[in-house]
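Any read-out appearing in this document is the output of simple, stated calculations on the displayed coordinates, not a laboratory observation. Values in this document were obtained by computation on a predicted structure and should not be read as measured data. Cβ atoms are built from the backbone, for glycine too; each structure is taken alone.
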Structure P
Amino acid sequence: MSANGLTDEQHRTLEGLAARWRERAADPDPGAAERAVGDLYRSRGAAPPAVVRCASPLAGLLAVHILRSDTALRDRAGAPLPAPDPLTDHGLLQRLWRLDLPQGLVSGALTAAEALVPAPAWNSYRVGEQFRTRAAAPADPALFDRALAGARAALSRDLELPVPATDGPAASDGHWRTLQQQARTPVAPAPVLASLLLRDLAADAAAEGLDALADLAPTVGWWWAFEHVAVLTPPPAEVHTDARGRLHHPHGPAVRFGDGFSVHAWHAHLVPPSLISPGWSAADIAGAPDAEIQARADAELGAGAVRGFGVPDQRRCAAERLGWARVAADLGLSPVAEDSTHSLYDLPETVLGLPVRVVVGADGTAGLVPADIGDPAAAAGWLTGPAEEPELLRRARRDADTEDHLAAFDVYTDLDEQYGGGDPHVEEVHLIGGRRLEPFAYEGAGGTYYLCGEGPRRPVLYADSEGGFRVLGHDLVEALELLAAERFRDLDPDDPDEDDPRPAAKALGLAPPDTPGLLEERRAASRAMSGALTLIMTAEGNGYGFRG
């Protein structure tokens, strides 16, 4: 029995199922997909539908628009079948996983299946949003016209009915959103493979439709189910990802479908096509007003596609694509300091929304460093060297009193007990530039404390559960002193029930800044590090918001 609860025989069975899935995904068979759709309808007691095959989800959405807009076609198609049931994985698979199946076995099967066939990176909410926004407000008229012509041709060919002309984008965004929400999203492999593996262990061993779903899912992308018609779209013709498996391509679309509909991404972050090709200039990155950056994103991705901290993220992605050394050179920046091997430059604060410097080596390598580092050699060696565990953490692990004193500042270090030694944060994050990020404590409200980089002094970064971050100090002692000073400042002398953290600070040997001026100096030093330690949401490529 393996660690995930599966026997060796079950592992071999799962590997065979996964191999079959990969084969079908690598060489989709349209005929097999149509047969599988028919089988899936039959498993629900319905007659097989007429199948309309479109070249992309944009064309599929336009085909559905035409089906719902013309009376004759609408009567032919019938009513949309409700999503997510009955013709998607959710209802079928949840029905299969009955309560009499051990939950550990189910989770073990899911984990093992995900390791064998991960969910495709292109099956993302953002790709789905793009075919809606590009139907509602075409950014590329030629692409839209091509997709619309393809949709009309597919309907005419596969339904053998005359298809009326339509303008398509005249409908409201709410109309397009409704049609998008009726789509069946591409089915993730793991739930289907796990269900196939565990089918014989469930009380309902028949699981009608499961085999049809397993045949269909690897060969289609987004699709729509009506009473008498199913509109299918294929997986992308081209997908590019980075080393983490996130959508990414530095020179073209990260996802491209057969008719040219495509999505551009920089390490999972959705970006306007022009940011990738030909790329934005350094002058645009640093000097274009926020309104102009937002207007570009709205024009190329659709209104509202870039929200929240999206404008700084667009600048960051464009700068990373161009390269930090190239940004400094193209802006004509004068070095604030240099030696025989390195030059140090101030980047305009507009680039990241925070002060930051870039150190550029004679070999062209470059990295972001704190805005208050003045020595090029120190900048080049920032956060390098053997990593040392802070002495206060070592004390907390062997001394319950020290752990309690840290808790007085809402810093809880028992990760092994609470989280099995893992990262307690709500989502996977990483630092800009890829420096090491090590969780060492959590906060009661859901935040996480991290040590950054390597070396004897490792800055402390705090990430909250709402997408914000702040750097607290050059090391753990400085971070705790800043937290203590802020706690002392906020103490209510008239509240006898409020816990006084001053004894804990004394026991930890802290010397918090005790004047407004000293406190502001600490905050300024922390802010100077924040641009170089910007926190990024790994799965989506979004930057966290700076909490100054």
Structure Q
Amino acid sequence: MSTTVADCVVEALAASGVRRVYGLPGDSLNGFTDALRRNGTIRWAHVRHEESAAFAAAGEAAVTGELAVVAGSCGPGNLHFINGLYDAQRSRVPVLAIAAHIPAEEIGGEYFQETHPQELFRECSVYTELAATAEQVPRLLRIAMRTALERRGVSVLVVPGNMLLARGDLAAFSHPVRATTSHITPDTAALEAAADVLNRAERVTILGGAGCQGAHDEVMALAGALKSPIVHALRGKEFLEYDNPYDVGLTGLIGYSSGYRAMEHCDALLMLGTDFPYRPFYPPSDVPVVQVDIRGEHIGRRVGVKVPLVGTVKDTAAALLPLIRAKGDTKFLDKLTGHYRTVRSRLDDLTEAKRSASVMHPQQVAAAVDRHASADAVFTADVGTPTVWAARYLTMNGRRRLIGSFNHGSMANALPQAIGAQCASGPGRQAVALCGDGGLSMLLGELITLRHLDLPVKVIVFNNQALSFVELEMKAGGIVNYGTELEDLDFGAIARAVGIFGARVDRAEQLEETLQKAFAHEGPALVDARTARQELSLPPNITFEQMKGFTLFATRTILTGRGDEIVELAKTNLRQLPLM
């Protein structure tokens, strides 16, 4: 058989370090999947839904920092990528999507399954292009791969299926494409301006995000010189929380009051590698802000910035440190770190199991998972309450990872992202998916993928028979909960039915033994943890509007004859009163 364009694409991917492609087969993709079969060096990671394929690729790219690949057939096949690709793009991880298209000569004629992928994916990509001729494919592939790696986002290459079967020239694909490393530092004048702001201030707070990856020591050195509390955004948790005497926790809707106060009472804010979106949690407008970001266009999007610094956090922090006059007054820092220790102690108290309790609380589940997971585990968390409990109870140590749909905010991300993380990491590293019952239900078929690909992912289901975070939003808005109830399913039994370890936990005293068995199991395992439906994840600062909304919710719920829900809500959350 002669060499095809698809053969050349697969060869180029293999030479560039790609070891697997996620997707589902389909007629317009047949040339590509057949080339994978004949090549033999790249694994076809067959999932049950194309959305999962895109999420899995994003999970792999988040763990490795290298290019991950997803491929789908024309029309409704690659159309399903959209949610996972949006997540990869907003999480800034390098993913290449190969979107097969209808035959080239049929484009524009409303052919069977015709869509226009190059238009569909344009908003969720850094590069999207349709190959018009077979001769174009080598160059477009190189551009797509390089752009995804350098701009840390999604590239989409649209190739008509018949073009994949055309004759190809391996020599045209002969240059591997790999990730590069750059050191980017602001100019001297900008650094001096930033140092002037920070040196004049008496109460500097640092807010760090995902851009602090690899810069832990440099951020600690800056905080030490400035005597600054460090607040982290959710995506900064895994890079800043550990070995950090300046830590005051998260801010935002799922944060701590200590993080909120550190932002509220500072007289200068230093933002490091974060685009934290929630403007009400920033300091007053008269507080000067210094913001460091490698993407200059993201500076000042959330708050007015006095000194913008375009550069990597690691290099910029190292260059800024010699210009900082070390502060001696630790009063502000001591007050906030003391506040954090108090809040942390109270949060930990909520994880204590009482044998007399009639319900199991989600805090207990998250804390137990934290104890049983390995020191280098990769955690993924569904959007909603699993993210809240992950943020508050998973302990980071510099080796663990925490991945989620933290910018895009999609349901059902945890299981497919764990599939990608486990594929990339191999069986020697744990991947733990913290799923909501609503999120897992959306892509339930991927439990079969765990068995099919023999992936030892540990799935922990926070099962409260409700879309509980949506219910919390309704409560805060004064709306009676409606349309959020889920069926009372035994996910442990479902797991066993598809051939993997499955167990159900109804009471806290069963939790330790069941988790121990699940984590010791060599293959995939699922634990269905039945948690309190009415558990509240209280924000660090409750506004008057939220209090008014909650009062309206309670009144309206009682008037509709559902007063038992209010009683259960009170019983479940009385233990949280010290946090308020």
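Kindly point out which one of P, Q the value 24.1 was derived from, the read-out being mean count of other Cβ atoms within 10 Å over residues 219-226.
Working: P: 24.1; Q: 21.5.
Source structure: P.
Quick one: distance in nm of label points 7 Å out along Cα→Cβ at positions 195 and 499 came out at 4.7 when computed from one of P, Q, so which one is it? Only structure P yields this read-out.
When Cα extents along the principal axes in Å is computed for each of P, Q, the one that comes out at 80, 59, 52 is P. A value of 6.8 was derived for distance in nm of label points 7 Å out along Cα→Cβ at positions 171 and 515; which structure in P, Q was it taken from? It must be structure P, since only it matches. Taking Kirkwood radius over Cα pairs in Å, for residues 27-242 alone as the criterion, the top-ranked structure out of P, Q is Q, with the highest value.
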